[in-house]
Structure P
Amino acid sequence: MNVLLGIGGADDSLDALEETVTRAVDAGDDLTVAVVENPESDRVPEELVDAAKAALEDAGLPRDVRRLSGHPGSAIVELAESEGFDQIVLGGGQRSPMGKIRLGHISEFVLLNSRVSVKLVR
């Protein structure tokens, strides 16, 4: 499977990176990591690029990491659809005190606008 992982610096993005790299190794998936700027995160994109490259290298996967610009959700959806990815993977947000899932603005945009299957990692 050709998988696109979108990360924007929130803690759930880093959890998704770890889990998706492990799954890619186990399943033999082709994995591309797309780093976007998330104004809700304190992490800078360059830090995320380095973390993604290190995770891929440690797992023995090709270091296919791309830095996307513009609206984060749009950039992820556009890349996934234009390059024929089978699945988009994103961090899946947090649970509210009432047990409901709270999605970040990037995840929500991708879920509502993508024609490619989206997997949320929590």
Structure Q
Amino acid sequence: MSTTTGAVAFIILAAMAATICASLYVAVKHLERVESLLANCTFVTGNRKTLSQAGLFGKVMRMLSISLALTFPKAYARKGLLDLNEVANFPNRIKKTLILLGAMHPILIGSLIAFRIWLHILDPSHT
């Protein structure tokens, strides 16, 4: 493996580790406040009931599901799962942080998959 290949892999994996740590921090420190801001959303209350006994993993899943709901609020509101008034009153800084964290996970996994494909299938120097 070349130095460049190792550096790219390290950067992707380090970004994944940082994103996971940030998600854990936000879930542990701010989940209760975020859920209180969306108290009338059946999606949030249902996830709290379902995942409250799942420990730290459950907190992260609840936080990431809220992130997904804030990313696509109209789709959740159409199903009656989200109150658009609460989303409109949601603090912008927290909303942007949650959306960014929620988006980083699939982006980094996709980049790792794309790097693996490039490395083993498309790389012309690979024999």
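Taken together, the values in this text are just the output of simple stated rules run on the coordinates, not laboratory data. Worth saying up front: this structure is predicted, and the values here are computed from it rather than measured. Cβ atoms are built from the backbone, for glycine too; each structure is taken alone.
Of the structures labelled P, Q, which one yields 18.1, 58 when Rg and Dmax of the Cα atoms in Å is computed from its coordinates?
On the way: P: 13.2, 41; Q: 18.1, 58.
Attributed to the structure labelled Q.
For the read-out helix-only ellipticity at 222 nm (-39500 (n - 2.57) for each DSSP H run of 4 or more, over all residues; to 500), a value of -26500 was computed from one structure; give its label from P, Q. Present the calculation step by step, with values, prior to reporting the outcome.
Working: P: -13000; Q: -26500.
The structure behind it is Q.
Can you spot which of P, Q the value 2.4 was calculated from, given it is distance in nm of label points 7 Å out along Cα→Cβ at positions 77 and 101? Could the numbers behind the result be given before it?
Working: P: 1.7; Q: 2.4.
Label of the source structure: Q.
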